[in-house]
Structure 1
Amino acid sequence: MALKLGLDGVYIPSFNKNFYHLAYSTFLNFAVVGSAHNLKEIRIKELQKVQNIFISSLFKKNKNYLGLHKFKVLGKYTQKKIVALGGISKKNIRKINLTDTSSIAGISYFR
């Protein structure tokens, strides 16, 4: 659908484990990104050939809460670019420098 709409990328959530998108040819700058919460989901995202993996939750204490240490460990299991997600605020933004993330994403930080 993203290709039909002329979009420049697609997001594959952690619960999406299919590989249908690999059957389509995309243009050069088409971005495929996905999210993961554990090592199994990271491996699936690698097989789905995503360029960036959003790993969550770094700081937000929900059912997917990782914390700084687990987040860093998970990030070391992939060569893909890691995007930090979950509970990022002005109070904890400096802690992200302790990780190997390529970027951050969040809603509450930008409000």
Structure 2
Amino acid sequence: MADGGPGCAIVYITARDAGEARVIGRLLVERRLAACANVVPAIESFYWWDGRLVEDREALLLAKTRADRVDELVAAVREAHSYDVPAVLAIRVERGNPDYVAWVVREAAPAAGCDV
């Protein structure tokens, strides 16, 4: 961010189904690791796993967070996720509505005096 602040990131996460995505999204927001989480209940995925091409139905979770909290968010997802290797990819936000970016940075901040 041009102001030197922490900026924000969008974190792309796939889940087994919409229920798992909801549980993880709520956990991230409750812990203030994300300001907001959106669940896209049905996506079709194609990927290689254990040497074979897999076609699968999954859910997509998009979490908006502070760029400086991505590592904590990834750790929380790995702990809560049913997959051995969950897809968790952070994309740094370069530009956007400054008021929204400020809201994400504010809402995903650790609580004062709290070990998150």
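What follows is calculated from the coordinates using simple rules that are stated; it is not laboratory data. On a predicted model such as this, the values are computed, not experimentally measured, just so you know. Cβ atoms are built from the backbone, for glycine too; each structure is taken alone.
For which of the structures 1, 2 does the calculation of relative contact order in percent (Cα under 8 Å, 6 or more apart) return 19?
Values: 1: 19; 2: 39.
Of the structures listed, the value fits 1.
If distance in nm of label points 7 Å out along Cα→Cβ at positions 68 and 84 computes to 3.7, which of 1, 2 did it come from? Only structure 2 yields this read-out. Hey, helix-only ellipticity at 222 nm (-39500 (n - 2.57) for each DSSP H run of 4 or more, over all residues; to 500) derived from one of 1, 2 reads -4500; which structure? Structure of origin is 1. Using the calculated result 3.0 for distance in nm of label points 7 Å out along Cα→Cβ at positions 28 and 52, pick out the matching structure from 1, 2. Source structure: 2.
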